[in-house]
1. Can you say which of P, Q returns 14.2 when Kirkwood radius over Cα pairs in Å is computed?
2. When relative contact order in percent (Cα under 8 Å, 6 or more apart) is calculated for each of the structures P, Q, which structure yields the highest value?
3. Between structures P, Q, where is distance in nm of label points 7 Å out along Cα→Cβ at positions 51 and 67 highest?
4. Determine which structure produced the value 20.0 for mean count of other Cβ atoms within 10 Å over residues 11-18, calculated from the coordinates; the candidates are P, Q.
5. The value -23500 for helix-only ellipticity at 222 nm (-39500 (n - 2.57) for each DSSP H run of 4 or more, over all residues; to 500) was derived from one model only; which of P, Q is it?
6. Among P, Q, considering only FRET efficiency 1/(1 + (r/R0)^6) of positions 3 and 27 (r between Cβ atoms, R0 = 30 Å, to 0.05), which has the greatest calculated value?
7. Taking distance in nm of label points 7 Å out along Cα→Cβ at positions 35 and 59 from the coordinates of each of P, Q, which one would give 2.1?
Structure P
Amino acid sequence: MDGTIQADLRRRLGEVAGAAFLAPVLQEMQRSPFKTKYFSGGHAEEVFQGQLALELAGKAGRTESSGFSNFLYRAVERRMDR
């Protein structure tokens, strides 16, 4: 595979891994029952939490150290080499 294609495939698989697996975990963590009026962003925080979780998950999925993204990439790469 071409290096550019590999980089694009790795990036896209990272986004998929982030959106499908990391975002739900982050969203669940954001639903913490331990929020207080002093350490919470209030309504504004609640409005943007979903988008923030998706952004953070996407960035985490695209990192080189993302184990699940690397696993997906190797699996797809093996299938393409057949």
Structure Q
Amino acid sequence: MAGVKIYQFRVYDITTDKALVSRRWGTREAIQNTACGEILEATEVLVDEGDVRSDITGLTDRDYKPVPYKLGFQTQAR
């Protein structure tokens, strides 16, 4: 599989009336088009594209902890 860049992002929480960092990570396109969030550019990380296949296309599961994707030969199995 290929690597994909994902980011943390900030979204508006109606219950607290504040902008909060999402519990998900996402691709630039998903954050802008689906979550309507503010991308936190400094959090960019390259991960396996399979990590962004959840109930919402382009976003990770909640409470996701990124494992950086290494280019080259496979060194471990998941």
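Just so it is clear, none of the values below were taken in a lab; they were calculated from the coordinates. The model shown is predicted, which means the values in this text are computed figures rather than measured ones. Cβ atoms are built from the backbone, for glycine too; each structure is taken alone.
1. Values: P: 14.2; Q: 13.0.
The read-out was computed on structure P.
2. Comparing P, Q by relative contact order in percent (Cα under 8 Å, 6 or more apart), the maximum is at P.
3. P
4. Details: P: 20.0; Q: 9.5.
Comparing all candidates, it corresponds to P.
5. Details: P: -23500; Q: 0.
The read-out comes from structure P.
6. Details: P: 0.30; Q: 1.00.
Biggest value here belongs to Q.
7. On the way: P: 2.1; Q: 0.7.
The read-out comes from structure P.
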